[in-house]
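Listed next: structures, encoded as structure tokens.
Here, each number is a calculation from the coordinates, and none is a lab measurement. Quick caveat, the model's predicted, so the values are computed rather than measured. Cβ atoms are built from the backbone, for glycine too; each structure is taken alone.
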Structure I
Amino acid sequence: MNTQNQLEKPVGIGYWLGMEILMLIPFVNLIVALIMSFAAENKSKRNYFRGWLLSIIIVMVVVYITLYAVAYFQAMSMGNVVS
């Protein structure tokens, strides 16, 4: 029997609650997300953690661009920008 054709068992609320609590711990959340996004057998778990990683990357890029822009305009207002 092909396992891809079988319906996946739904993930319970206790699992998701435990994962959300685990994801509150710094650095542990990144390790758990990386492991689960590539090694989870359940498709919904894999997709959730891949989406979580993607959202973290997007937030990091936006924060970097914002901080760079603020620093640039701060330096420009003080006359420290070299053209």
Structure II
Amino acid sequence: MKGILEWEALGGVIIILLYLISFLLIWQFVGYPSLMGIIALTSKPETKDYAFQPFVSIMVPTYNEKKVIAKRIIRDNHL
């Protein structure tokens, strides 16, 4: 009698784990992407400022490049 009750309790735990894992898989592949899509659609800015230009620095690692550094700076300035 005691063995049957233990198996029934173990079966209940297995069912709970099955439901939990199923929920997590569904959340990962359906729930979370849907939530992120809804948030992305509702939080879009209405207007974009295309005049904004961020400051950008370009670091050029050189060593004994005296001959070609001027050409490199002119070429990189067009970026």
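For this structure, a couple of remarks:
- For distance in nm of label points 7 Å out along Cα→Cβ at positions 10 and 26 computed as 2.8, the structure of I, II it came from: II
- Computed 1.52 for Rg/Rh (Cα atoms, Kirkwood Rh) - originating structure among I, II: II
- For helix-only ellipticity at 222 nm (-39500 (n - 2.57) for each DSSP H run of 4 or more, over all residues; to 500) computed as -18500, the structure of I, II it came from: II
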